[in-house]
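Nothing in this text is a laboratory measurement; each read-out follows from the coordinates by a stated rule. For clarity, every value in this text was computed on a predicted model and none was experimentally measured.
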Structure P
Amino acid sequence: MPTGPTRSMSAVFTPLRSGSLVDQISERIAEAAESGLLEPSQRLPNEVEFAAALGVSPLTIREALARLRDAEIVVTTRGRNGGSFISPELAPSTERAESRLRDTTRAELTDLSAHVEALAAGCARAAARRAGERDVEQMRSFVSAEGSDSAEWRRLETEFLVEVAAAGRIARLARALMQAQAEFGVLSFLPNTDAEFRTAAADHRERLINAIACHGEAEAEDAARALIAHSASWLLTRHAELV
């Protein structure tokens, strides 16, 4: 898995559209934190760097960070090593994920999964039309993670789908997919605690990449749907066991 900046991370720190800038910044960071793109305890850029990346004033960043602190998504410390960080309380755990799963109805889970599946299918078709060799190479770096760290596999899963969307060159689809993944939040951690699930998911990602590399739009859509359905099936099975 890449250790440097990726296009999915760039989606978090890119200039904003018109509208309420504070709302957009706080929503974007919250979505990235909930989906795992931004990790618990990860340091955010300082206010000046953050403002430059998003094309806004430092005051706007300050207001957005205050809102995120109120929502307990960001914590800020003072001193030499101070700064703003994603709250460590957002660290995924089986206990927190299962609690969230119990509170989610089967109908809600099915509806959200269908939404993500439709978005992923559209992204896959677009990627099959537009992706080049570099795009495919980048996607291949997200097929599997080293070791068995469930949080790392969950982050890889999130980044992979956003990379597929980025390869399709449709910014709105990429943003919509990030938002939908954020709705899943900590739920996406649970399947990745299962070694068999992780192995099968890696196979699904490989199949999707191969379809995109061959510019097979229908094949890419089918592979994307299968990837999301695999995760949804696991969660629905676990939901039935818990409730």
Structure Q
Amino acid sequence: MNRTDRLYALVEELRACAPRRVSARELAARYEVSVRTIERDIGALQQGGVPIFADVGRGGGYTLDKSRTLPPLNFTPAEAVAVAITLARAGGAPYSRSARTALHKIVAAMSGADGDSARELAERVRILTPPDAAEPASVPAVLEEAMSARRVVRLGYVDASGSETERDVEPVGFTALSLRWYLLGWCRLRGEARVFRIDRVRRAALLDEPAPERDFDDLAAAPADYVARPLEFV
């Protein structure tokens, strides 16, 4: 059994045994490898976002949180590569770090053969960029957290004239235009809805105060000749 197949099998073994703990020695005997190899494999799965928990000492072992994992998926190699292409083209988008973790989980949940086929197909896709092209500004993780948790965020922001101000903002949504991402929010400094360019945010700190619920469509106005389209899952 190669390592890819073993990683897949380990996840399914722990899923089937959960919530019972399984020791590294027991897993090593089952897959005919050393305990150290199992420990390295478990570490790789944990780094990839698989929720495996370890208890040390007598009676300890590994267990997997079934409520936070995916069962084997019927993703085809082409579908997995399509997700990877979309992610590669979404530079600077909100939650891109979470998207990469999701992609790792998708590939890890595929069968060993399909996972290998997806990786082989991905090797035959190339995205060309100028060597001196600047990376798009990424949405700071604190803004993603503020949006998800509906909490007020304190920004150090530089406007078009180069002046920097500090302001508390109630986050409402993210929007994109011409490959730039913006934060839409209620600016308490100005007392009105404002749109903040992500690459002009110099500092961001999450506050403990909950943000009042505001409707995106009530605050956002799309520029002329543009239509604001929401994300769709179907």
Structure R
Amino acid sequence: MMDRKLMGVLTPSSNTILEPGTSALVADLPGVSAHFSRFNVVKIALDEGANNQFLLEPMLVAARLLSDAKVGVIAWSGTSASWLGPDWDAELCAAIEAETGTPACTAVGAINELLARHGASKIGLVTPYTADVQAQIIATYAGQGISVVGEEHLNLSDNFAFSTVSDNDIRAMCRSAARDGAQAIVIMCTNMRGWSFMAELEAQIGIPVIDSTAAVVWKALLVLGEDPVPLEQRGWMFTQAGTA
């Protein structure tokens, strides 16, 4: 019987970057494939309507569809916990695992694990979000003992619009955020293409660049029992092997 590692990925409905990015990252790993299930997300903001997009039940509906494909992990490839808080992430993972019997992980959980592995207490933060969402993310990190010492954001709230940000603009934002002793750069959004040039930026600025889409893939590979090191040419994070 063919040995396959099936990665299930929960996807915001208006995201057009994470699916090709995730598939490109796993393409060089024989037997690993990514499978996607969407639920409605069109706007990122702090109001009740926007936050209600991340209620558990719609996400669990999408997770149940992934479980039909007998995936070995269900990964939330979105960054909502960066402003809703780590308890929200933990609740989501517990609910998915209880509902489907499948291990779950998240983008923000993976990012935070990578920051811990690097020992980073000062970061540069790059997002497309509005100023109030950015401030909430910064406050969330402060509560975890991590200082955002450099930040760049684009004041966008339409989720589809995030995908239109050019690669060169993302590169420039990362270089600008790499200041005042930042020990890592976090690209906090799975609808921007930072996954495709992490290694390039790391060579330029000398610190890890942690893209959200790539971080989900890294963590999901560990959960699947797959070594991420064959992807080390993509960036520092894929040198970080070990158990999930």
Calculated from one of P, Q, R, Cα Rg over 2.2 N^0.38 Å reads 1.00, and the structure in question is P
Relative contact order in percent (Cα under 8 Å, 6 or more apart) from the coordinates reads 14; which among P, Q, R | Q
